[in-house]
Every structure is written in structure tokens, then in C-alpha cells.
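Below are structures written as C-alpha cells.
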Structure P
């Protein structure tokens with residue numbers, strides 16, 4: 001137990017949506033005082049950096065409504081249900097968004113996306129030994145599949161051209177594993 005732990009006293013449900021569930025908790029602080037914490041509950045997600053035999057990464061370009069612009073990202077998606085095996089979800093998202101299947105999938109760790117606002121965690125993976133079939137994105141998913149050399153993506157991250165956190169982390173971890181940085 002952490003000396004900084006805050007203990008839930010009560011919870012009020014604020015909003016129950018398709019992706020986010022917003023709650024307002026009254027908490028007991030380490031100093032004995034009470035405070036309020038508002039945050040979102042999330043089922044969790046996966047993200048996969050698919051790298052072909054030429055060290056090119058299969059990326060997706062898609063419009064993100066919350067930011068009103070396109071993002072260049074690695075394939076990713078939310079878990080379908082709490083308790084879903086993240087590896088199964090990673091394989092599904094890779095296939096849906098890129099049509100790729102992988103001979104080898106390496107876990108790259110877990111990312112706590114925005115700890116002050118949401119309990120979402122993203123399971124990161126690197127996929128190699130790729131073969132390709134047909135894409136089958138979700139009905140409301142519009143994206144373009146593009147390829148970039150991993151070395152170029154590292155430079156794009158370092159120059160602020162790729163702003164998505166999960167994508168930045170996966171690119172840098174993959175580059176370290178492949179001894180490119």
C-alpha cells in the first residue's frame with residue numbers, strides 16, 4: 001500500500017456511454033481530508049506496430065474527431081469486453097485495420113494513457129513475419145494504410161510529426177529492440 005493512496009468513500013455514476021463510463025468518487029486523502037475525483041472508466045485497448053521484413057511499418061492514417069484532424073498511428077482498438085485476452089484483440093485489430101497476420105507478436109508493455117483522467121490501459125505489441133489478406137475495418141472506421149521505414153518514423157517522432165502517444169512509444173521501443181537507436 002502506498003503512503004499516497006486515496007481510498008474511495010462513495011461513487012456516483014455520471015455517464016454510461018458506449019466507450020466511456022464517467023464516475024465521481026468521494027475519496028479519503030492520506031492526510032485524512034476528503035476530496036472529489038472525477039474520471040472515466042475504460043475497458044482497455046491494444047495497439048500493434050507491424051514491421052515487415054524490410055523494417056517498414058504498416059501505419060494507418062485516420063481522422064480523429066476529438067482533435068478535428070488526421071493522425072498517423074499504429075493499428076489499435078479497444079477491447080471488446082472486460083477480460084478479453086489482449087493478444088487476441090491485438091491480432092483482431094491488426095487484421096481488421098491492415099489485413100495483416102503475424103508469425104511473431106512480441107509484447108512491448110502496458111501504457112497508462114492519461115492517469116489523471118481515465119483508467120484506460122493500452123497493451124502494446126510488435127508484430128513481425130507479416131502476411132496479408134483483406135482489411136475489414138469497423139463500419140464507422142475510415143482509414144488509409146501506409147508504410148514508412150522505421151528509421152523515418154523515429155525521426156518523425158523526434159521532430160513532433162507524430163503526436164499520438166501510443167504510436168510514439170511503440171515506434172521508439174521497436175527501434176530500440178531492432179537496435180536502430
Structure Q
């Protein structure tokens with residue numbers, strides 16, 4: 001089984017980076033095969049251009065997109081690690097999805113409507129937030145984000161969400177709470 005970690009946070013000292021390191025440690029200890037796509041470190045261009053659409057239509061897909069699509073094709077399980085900013089994913093990750101999960105690769109129109117083309121792939125999403133769980137639930141943000149990510153992106157493309165974990169109020173929790181989160185990650189069934 002091959003894993004692909006897609007990571008989106010620009011600060012190497014962030015708690016998201018600690019989460020990424022905990023996931024890597026777990027996969028390494030379990031002798032799992034994995035690749036990491038650190039979008040900021042790669043300098044991934046998130047801007048979907050008109051030339052990208054022309055390339056998709058003509059079968060001349062830009063090389064940076066082909067490279068990322070090959071990582072996704074070869075993965076059985078995909079682990080996304082990123083913060084929730086302004087109640088959504090970082091722009092670099094949104095742009096990655098816009099460019100890489102393209103028509104003809106991730107989905108297409110079929111006789112019965114849209115068909116997801118990435119079937120058989122399982123997804124784990126690990127998100128940090130700045131607000132508390134109570135606030136996310138009270139205002140409906142948790143459900144809205146979950147539905148958007150799970151149904152609007154991954155299920156739409158034929159992928160199966162195994163787990164979507166929110167780690168709430170990360171800037172204000174204690175170091176002991178952060179250590180408990182990292183310990184929890186070490187027991188997750190990726």
C-alpha cells in the first residue's frame with residue numbers, strides 16, 4: 001500500500017508541521033511506503049490559468065500537473081494535512097485541487113452524470129483550527145467544511161473519506177494538549 005502526504009503550511013515551526021512529522025514517524029515505524037508533497041516547499045503554482053484549460057482540452061497537460069497526478073495515481077491512501085484559514089483550506093491547496101483534480105483525470109461527465117475517476121483511493125484529512133470546537137459546531141462551520149471537503153471534492157472524484165479530524169483552537173491550547181494530539185495521531189489507523 002502506498003501513501004501520499006499532501007501538506008500545506010508555510011511555517012516549518014507550525015503545529016501542522018509537528019502533525020506531519022508525527023504522521024511520517026508513524027508510517028516509517030510501520031514500514032509503509034510514502035511520498036510527501038509539501039506544497040509550499042515545492043513552490044507549487046496554485047494559479048489555474050487559461051492555458052491549463054487549453055492544455056486539458058488538447059491533451060497537453062502542463063508538466064507540473066502531470067507530475068502531481070502521477071503521485072495521486074500511484075497512491076492508495078492520501079493524507080492531507082493543513083490548517084483551516086478563513087473557514088477553508090490554504091489558497092495553495094485550493095489551487096492544487098483546482099489544477100491537479102482536473103476534468104478527465106479526477107472526474108468526467110458520463111451517461112448518468114458526473115463520474116468520479118479516482119475510485120479505490122482512501123483519504124484522511126487532518127485539520128487544525130484557531131477556534132474552539134463549540135464555536136465550530138455552534139455556527140455550523142464544522143459541518144459545512146466537512147461537507148465541502150468530503151462531498152464536494154473527494155467523494156465527487158470517487159474517493160472514500162476514511163477520517164476527517166479537526167484539532168481545534170490550536171493557538172490557545174496547552175503544550176500538554178498538543179502532545180496528546182500528536183500521541184493520538186500515532187494511534188490513528190491510516
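Each of P, Q could give distance in nm of label points 7 Å out along Cα→Cβ at positions 28 and 76, but the derived value 3.7 comes from P. When FRET efficiency 1/(1 + (r/R0)^6) of positions 100 and 116 (r between Cβ atoms, R0 = 41 Å, to 0.05) is computed for each of P, Q, the one that comes out at 1.00 is Q. Given a computed value of 2.8 for distance in nm of label points 7 Å out along Cα→Cβ at positions 60 and 156, which structure among P, Q does it belong to? Label of the source structure: Q. Which structure, out of P, Q, was helix-only ellipticity at 222 nm (-39500 (n - 2.57) for each DSSP H run of 4 or more, over all residues; to 500) calculated from, if the result is -6000? Going label by label, the one that fits is P.
Given a value of 17.0 for mean count of other Cβ atoms within 10 Å over residues 52-59, calculated from one of P, Q, which structure does it belong to? Going through each structure in turn, the value belongs to P. P(r) over Cα pairs in 5 Å bins from 0, in percent computed as 1, 7, 16, 19, 20, 17, 10, 5, 3, 1, 0: which structure among P, Q? Working through the options, I get structure Q.
Bear in mind these aren't lab numbers, they're just calculated from the coordinates by the rules spelled out. Source: prediction; values computed, not measured. Cβ atoms are built from the backbone, for glycine too; each structure is taken alone.
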